[in-house]
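Chemist: The following blocks contain the structures, represented as structure tokens.
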Structure 1
Amino acid sequence: MIKRVQSWLGREERQQPVDISPDNIPRHVAIIMDGNGRWAKRLGLPRIVGHQNGMKAVKRAAIAADELGIEYLTMYAFSTENWKRPKEEVDFLMRLPEEFLAIELDELIEKNVRVRVMGDSEALPSYTRKAMDEAVLRTQHNTGLILNFALNYGGRKEIEDCMRSLGKDIAAGHLAPEQITAELIDSRLLSGGLPDPDLLIRTSGEMRLSNFMLWQLAYSELWFTDIYWPEFGKEHLLQAVAEYQRRTRRYGGLK
């Protein structure tokens, strides 16, 4: 079985070299990490093995993004809809941040990576919150790549909470409706302080946003690939960035 997994992952090594211009690197890349379970099923493995290998792909992507000069990397780790999955799988997923950070946090610190988390943390188990809080605290002074985990995150809930916050300020007389701007909304979202993603990557062949960063992705370039997330490596990130560099971003205007 190990040979089968290694053979499947080895497909990345056969990718053709990709030319990347250092002058047009996306500042912020967001990734919908999809296909862990289907990857495992294809190999006749339990779904949890897919999630374990997906965790390794997170590290590969973070290191590759850092080497490439990407400043922000947002990973869709767990959505507000993922609670609908079988309890055994959800319990396993809630343990993954703890396991991942126990193994990788020291190296992330050495690489000057700063960990950030966005989502509804109140619904997370205490051990998940503790692991993420420790990672955020220990990396808070790092100045390199910002590795932003979207954990128990939903785009619609984020916008709903933002509108509720603005509504309360209006009701209290602290804000007039005409003072609401796109910039103010940006600052009230969970991603406040981060630029909008320049590039969105989604693996596994699915072509939808799945309630991810609905406001922030308004003008992002989208790149979809059929490979499953556990297969994702540096070569795939390079392919996505190369495609990004071939496009012209007009933001509704003309060039």
Structure 2
Amino acid sequence: MRRRVVLLTGLLALTACGGVAGADAPARLRVDVLATLPHDRSAFTQGLELADGVLYEGTGRVGASSLREVDPATGAVRRRAELPPPLFGEGVTVVGDRIWQLTWREGVAVQWDRASLTEVRRVGYAGEGWGLCFDGSRLVMSDGGARLAFRDPTTFEPTGQVVVRRGGEEQTRLNELECAAGAVWANVWGSDEIVRIDPASGRVTGVADASGLLPAHERAGADVLNGVAAVRGTDQFLVTGKNWPSMFRVRFVPVD
């Protein structure tokens, strides 16, 4: 009996610190493809957001960074604004009549006028910029680590942060972000995973496996999965990657 109590105590301790899968284990999700759409293969996609039927895409690389207004049905670039060197564009998000765009290592967030796609101002920040989304009241920002930073949508000043954990372990490489239905979705850089995060606790509540999304015959010249945009009013998302020739309209569905 004593040995049984000791073993049970040890098991409970392991569970409390994340050593045993339990209530903290995220749900497994599969990617259900509803439609395949064209995507500009020259776009080194860093940020993706759908607002009022218009797709806004931020692209990266020095000398090729831009903010684009895209027709989501055809993939055609309607308008674009260039980011001058040495800026390396990263995540984007729409806040009313403005668009915020991060830069990778330059420590600068660029604010654009949405109607004219002209630059309004630049705001400095510490550290790297990776992903960005707007949850309706605050900006949520990633820096490639396991931290989500919250910022004021008008001033860009920091207002808080949360550490993201998956099964008790820190989830790093959080990249492009999308705020949708009270959750934050994030690409895990360098992988085919998209994670769903509870921004209140930082807990990863779901993991979608997007491997095989891009067909093998389209893989040549394509880079990593990157780009998640919610289709507002639905449970659907647009998903693409860097230099991908296609974009996919999908649902994230629990694995049976």
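Chemist: Of structures 1, 2, which gives 18.7 when Kirkwood radius over Cα pairs in Å is computed from the coordinates?
Modeler: Computing Kirkwood radius over Cα pairs in Å on every structure in 1, 2 gives 18.7 only for 2.
Chemist: Comparing structures 1, 2 by FRET efficiency 1/(1 + (r/R0)^6) of positions 29 and 117 (r between Cβ atoms, R0 = 41 Å, to 0.05), which one has the largest value?
Modeler: Details: 1: 1.00; 2: 0.75.
That would be structure 1.
Chemist: Match the computed value -2000 of helix-only ellipticity at 222 nm (-39500 (n - 2.57) for each DSSP H run of 4 or more, over all residues; to 500) to one of the structures 1, 2, and report its label.
Modeler: 2
Chemist: Name the one structure among 1, 2 that distance in nm of label points 7 Å out along Cα→Cβ at positions 61 and 165 of 2.5 was derived from. Provide the component values of the computation, followed by the final result.
Modeler: Details: 1: 2.5; 2: 4.0.
Label of the originating structure: 1.
Chemist: Work out distance in nm of label points 7 Å out along Cα→Cβ at positions 197 and 229 for each of structures 1, 2, then name the structure with the largest result.
Modeler: Largest value of distance in nm of label points 7 Å out along Cα→Cβ at positions 197 and 229: 2.
Chemist: If distance in nm of label points 7 Å out along Cα→Cβ at positions 109 and 181 is calculated from each of 1, 2, which structure is the one that comes out at 2.7?
Modeler: 2
Chemist: Who wins on relative contact order in percent (Cα under 8 Å, 6 or more apart) among 1, 2, i.e. which is largest? List each step's numbers first, then the result.
Modeler: Working: 1: 30; 2: 21.
Answer by largest value of relative contact order in percent (Cα under 8 Å, 6 or more apart): 1.
Values quoted throughout were computed directly from the atomic coordinates according to the rules given, and no laboratory measurement underlies them. Remember, predicted model here, so these are calculated numbers, not experimental data. Cβ atoms are built from the backbone, for glycine too; each structure is taken alone.
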